[in-house]
Structure I
Amino acid sequence: MEQNNYQGALQQPTGSGFNANSTTTDVIKDIDLTGKIAIVTGGNTGIGLETTRTLAAAGATVIVPARDIEKAKKNLAGITHVEIAAMDLMFPASIDAFAEKFLATGRPLHLLINNAGIMWVPLRRDERGIESQLATNYLAQFQLITRLWPALKKANGARVINVSSQGHHFAPFNFEDPNFLHREYETLQGYGQSKTAVNLFSMELDSRARDSNVRVYAVHPGSIGGTELGREAPLELFQKMGFVDANGNMLPEVAASLKTVPQGAATTVWCATSPLLSNIGGVYCEDADIAPLCADISKSKGVNPYSLDKASAKKLWTLTEEMTGLKFNL
């Protein structure tokens, strides 16, 4: 059997029995997570909150790192088996501090769900000069996984789920100018390359991590209503993309295509828990199954082959170590 997903070799649906309408309740049925430890970034809003609630209800202890502790406490009130800790993905030192505190507990980490992300933001840079979507959506994932690696390995059967997006079709990774230093900034180009990076990294990390019994998955949740992802997007951008009319009202056909939050979180939970994935990793999943290969974004389904390219994945790994100053020796 093929061991790596280079060039999409493993991108074949499993016949999971689930689909775009499946919810977290559907995919978690008969799954017992008692004794498991999970970390869910962005776990106090949107699909992250639904993921936290679902895993905790199945018996897992869920740690939710948050930038705004008071907001997290409010949103997570009433959910048992949840711990809240401080972390801001835009600040590398904050990621290191969170990971250090978790490692100090001596606990294994069975599930790391990198759910937090940003989209439709104006040009911003972190303290290293790195464009904010690349820093938050991808480099923060790399750093957190690197720092938590001893706990993942200790679990002897951990899974890492990196939330990606169909938006990876917006752009391949630009190795010549990833930080928009020599080209005009376009927010969807920045978002697209950050999610392409997530796909490439997830595939490469799985190839390197599986001998340590750690498997890795990239997930497209779907287009979802009722999240905070578009909070900074100008109306003109939604109009340009054909989501709303001249008055800012969402078009009926767009509204009808949106998933609910429980449907949007279903693929994350499926990847975290499904026995169908016990011997496979490095794949891009959507609608609670492995997605097919597809280079045509108009089809609205599938993963673009350029985000599963072996040479690009290895090149990105080297570049990422240079950009973060981290050497990820598994």
Structure II
Amino acid sequence: MNSPHSEILKCKFCGNEKENELILAEEKQLGMGDKFEYFVCSNCQCIQIKKVPEDLGKYYPANYYSYQEPTFPSRLNWLNFFIKKSLILYYLGYLNLTGFLTSFVFDHPFPWLRKKEVKLDSKILDIGTGAGRKILSLQRSGFNNITGIDPFLEKDIKADGGLKILKRDLYEIHEKFDFIMLHHSLEHMPDQEEAIRHIGTILNDNGRVLIRIPVANTFAWKKYRENWIGLDAPRHLYIHSVKSLGILTERTDLEIEEVVFDSGTYQFTGSEKYLRNLPLSTSDDIFSKEEMKKFEKDALDLNKKNDGDQACFYLKKRAR
């Protein structure tokens, strides 16, 4: 909480300067231990870093998890791949007997991918794609026009089937797309308003944008605070609440059409490890079967209450 003599902490998104709470967060994922000042806006609840580090690249080393190159299924797990592909096609509304039958047992592999936003021939851009795991799965499932970009890649990745995984900054992209995805990448961007504005310029008129992010002002944040897995200092620069992302998009040509909470057990398992001063790489075997069942139930319940710690935001072009 600010005192009359303390430094003014002004929210980047709503402009509020009153009663904003300063917190100290530690880099935990890589075990580096560096500490960073964040603050929580008392009005819109956005959690934001006080000063963006000049050397952010230091916190994205070559062995960072999202840069590990994906591999194609071996002959031993071809069946898993076939079932996954069939399920994706079925849940997207295509006739697929295998997908229909296995849907009684398995959920949609990518529930954020919905038939009302995307088709097999949609032109898709994945921003912050890392090594392209998700888009490689989509390509194998029949999507034939996908591009992935990430400025932190060491170089372009040559993938089978003509899949484009490029070392590019968002602002180097000017062609238009039908469906633009940001899977936990917006929170890594220093200038989010500029990013969303540019995304609006490369989105086709009837296209959609999917933004998946950790969500502030939810149960896991309130329970774990500085040990919340979604904080991920200093890589997560701005962690939005539903309210603050709405304020941000109001200043752009895009608007939020729908919000779907999709948090899982990671909000508990990851945060509990940090709370117990354990490395994130610690096996989940430290949790009993009863604990894991409770985590699963709690995650489902929180999503139903719109209180899970991550969500899918579907955006469309604002009506003119």
Structure III
Amino acid sequence: MDTTLLLIICIVILALAFDFINGFHDTANAIATSVSTRALSPRAAILLAASMNFIGALTFTGVAKTVSKDIVDPFTLQNGSIVVLAALLSAIAWNLITWYYGIPSSSSHALIGSIAGAAIASAGTGAINYTGFIKILEALVISPFIALAVGFLMMSLFHAIFKNFSLGKTNRGFRLFQIFTAALQSYTHGTNDAQKAMGIITLALIAGHYQTSTDIPMWVRAGAAVSMGIGTSIGGWKIIKTVGGKIMKLQPVNGAAADLSSALIIFSFTALRLPVSTTHVISSAIMGVGAAKRVKGVKWGVARRIVITWIITLPISALLAGLIYKLIALFIR
């Protein structure tokens, strides 16, 4: 077996592992509000999220194509297989570190930063496709602010519509509604997050000369969907605790407003074929909902810690990927 084929096999395994880890790392974000408000039991929420993530992952490929060609050019990338391998190892390592400490960091930032860092280590800054890379960064930066605003507006709208309703009846109604919003949010999570592993496998196939187009093979789509679904079924309870309870005290109406807002934003960016951080979007929507209810009710200290982690993820993952690339390159030429 030649070295390139061996590297591709390792990349496929690691990419599916990344989707698996992404599933249990980010599933918490999709179902945290419904679990925290007791709209769904943890077991029911995880089964629902796993099913909807799987369906979402099979539905779209636009984000995958963006990841495969807009950060670096897969047709001219030097040592492309090693670049992708280093990027995956870096992103997985950062995901596991933040999961262990219960920090809802961004898998998207980790992966995109890692691809850029490994590519620069391979061929210098000229390896980056700046037009596409900047477009992706803009989506990652803008989406949380949009989610914050939409969450604020959604909660304000709910408050205006239901302010004269019985609190008990309103909470019961929104608990039922949260089953729908949790399913919708999990579906949109699959349409965006699962695409990233598909994109990086396709990038590796092109760089290794096993594929000549950016079309996503069906076996790649199915593999990523299954991995995401299995990872989702395990869940991430530490992050559920942070997202679902530490940012603000949630009631069913707050949870429904946050779920609906974040699902709307994620799906909108999926339709534009742009990757976003579901963690950023969901956490920002919760903050927006909390601010609409009572600004002081949002625990901004926890929010600040989350934001700092968001900011440092991309440069740290890029540096880590560059170091891993240099290490691998010592042994593989």
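Brief remarks on what is shown
- Taking distance in nm of label points 7 Å out along Cα→Cβ at positions 184 and 280 as the criterion, the largest value within structures I, II, III is that of I.
- A value of 6.5 for distance in nm of label points 7 Å out along Cα→Cβ at positions 8 and 168, calculated from one of I, II, III, originates in structure III.
- Distance in nm of label points 7 Å out along Cα→Cβ at positions 152 and 264 - structure with the largest value, from I, II, III: I
- Answer label among I, II, III for the case where relative contact order in percent (Cα under 8 Å, 6 or more apart), calculated from the coordinates, equals 38: III
- Among candidates I, II, III, the computation of distance in nm of label points 7 Å out along Cα→Cβ at positions 16 and 304 that gave 4.5 used structure III.
- Identity of the structure behind 30.2 (criterion: mean count of other Cβ atoms within 10 Å over residues 112-119, calculated), options I, II, III: III
- Structure (I, II, III) behind the derived value 0.65 of FRET efficiency 1/(1 + (r/R0)^6) of positions 40 and 160 (r between Cβ atoms, R0 = 30 Å, to 0.05): III
- Which entry (I, II, III) yields the derived value 41, 31, 28 for Cα extents along the principal axes in Å, for residues 48-175 alone: I
- helix-only ellipticity at 222 nm (-39500 (n - 2.57) for each DSSP H run of 4 or more, over all residues; to 500) from the coordinates reads -7000; which among I, II, III: II
Rule-based calculations on the coordinates, nothing more; no lab input. Here the structure is a predicted model, which is why all the values come from computation and not from measurement. Cβ atoms are built from the backbone, for glycine too; each structure is taken alone.
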